[in-house]
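Derivation of every value follows stated rules applied to the coordinates shown; laboratory data play no part. Bear in mind the structure is a predicted one, so any value in this text is a computation, not a measurement. Cβ atoms are built from the backbone, for glycine too; each structure is taken alone.
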Structure P
Amino acid sequence: MTTLNAIIERSNHNYGAYLKEIDGIIGIGDTLQEVKKSLLESIDIIIEECAMHPEYSLPKELEGEYEVVFSMDVLSFLEYYAGILSKSGLQRITGINQKQLGHYASGLSKPRAKQRARIEAGLHRLGEELLSIRFDSDSN
């Protein structure tokens with residue numbers, strides 16, 4: 001199975017996604033769900049068009065089975081979730097101080113690989129914790 005790496009980035013008015021391995025396949029949307037759906041639809045259109053028109057060549061990465069893995073840059077992530085995840089909360093789950101997170105969110109500086117890994121690991125721990133929560137049906 002081929003892995004296709006899709007990069008999601010913020011633009012002035014929405015989000016865009018593109019494939020690192022194949023030029024010209026993009027998706028756009030106002031939300032992450034919309035941009036992901038748009039990119040996957042673009043891939044489907046390319047496959048359908050190439051099947052209907054033998055003179056078009058299907059990118060080799062789309063032959064057979066493939067998986068699309070989505071990634072975001074830290075700036076786009078922090079901007080997208082700004083109304084949900086406070087810098088104080090992010091500091092607690094990542095160990096990175098709020099001032100530095102503010103620099104990342106404003107684009108003043110870019111996190112090094114180690115800092116990106118800390119942010120990602122903290123978010124994954126939070127996600128795992130949230131997925132494990134169940135509410136007691138007998139409680140208020």
Structure Q
Amino acid sequence: MSETGTDLIIVSAVCVYNQQGQLLTVRKRGTDKFMHPGGKPEAGETAAQAASRELFEEVGIEVSPEVLQPLGVWLAAAANEAATDIHATVFAAPGTWEAHPSAEIAEIRWLDLNAPLPADLAPLLTDHVIPLLTPPK
């Protein structure tokens with residue numbers, strides 16, 4: 001249980017960019033919020049190993065854990081689970097990529113960080129990561 005009396009899920013997530021500088025977001029099957037690719041670590045995995053594995057499983061991008069660049073660790077409301085917080089370790093994948101939805105991913109969307117943000121983004125993105133990635137206006 002977290003301090004707010006809700007459940008807590010440990011996750012790893014990855015910021016991935018395409019050649020246009022857009023940020024990759026994904027929507028998992030049965031959900032309505034877009035978020036980073038990523039997920040829960042398996043037993044014995046480090047945060048970077050989980051991020052690397054999930055990135056490959058969800059969108060077919062292969063990046064070794066050693067080259068992922070740490071961005072930060074945040075506590076945020078879970079996007080698709082009521083009364084749940086996530087403790088998220090977020091990385092950036094160096095370079096530019098193409099992605100293809102697989103596993104539990106229903107849809108991918110590239111996000112232009114210089115445009116108005118859509119309303120269907122996960123709180124981790126809107127409250128923590130995007131403000132870190134974009135200069136104040």
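List of remarks:
- With Rg and Dmax of the Cα atoms in Å, for residues 23-86 alone derived as 12.3, 34, matching label from P, Q: Q
- Structure (P, Q) behind the derived value 1.7 of distance in nm of label points 7 Å out along Cα→Cβ at positions 79 and 111: P
- Per distance in nm of label points 7 Å out along Cα→Cβ at positions 31 and 63, the highest-valued of structures P, Q: P
- Value -3500, calculated as helix-only ellipticity at 222 nm (-39500 (n - 2.57) for each DSSP H run of 4 or more, over all residues; to 500), assigned to which of P, Q: Q
- A value of 20 for relative contact order in percent (Cα under 8 Å, 6 or more apart), calculated from one of P, Q, originates in structure P.
- Once distance in nm of label points 7 Å out along Cα→Cβ at positions 15 and 127 is evaluated on every structure in P, Q, the highest one turns out to be Q.
- Answer label among P, Q for the case where mean count of other Cβ atoms within 10 Å over residues 39-46, calculated from the coordinates, equals 12.6: Q
- Label whose coordinates, when volume of the Cα convex hull per residue in Å³ is calculated, return 111 (choices P, Q): Q
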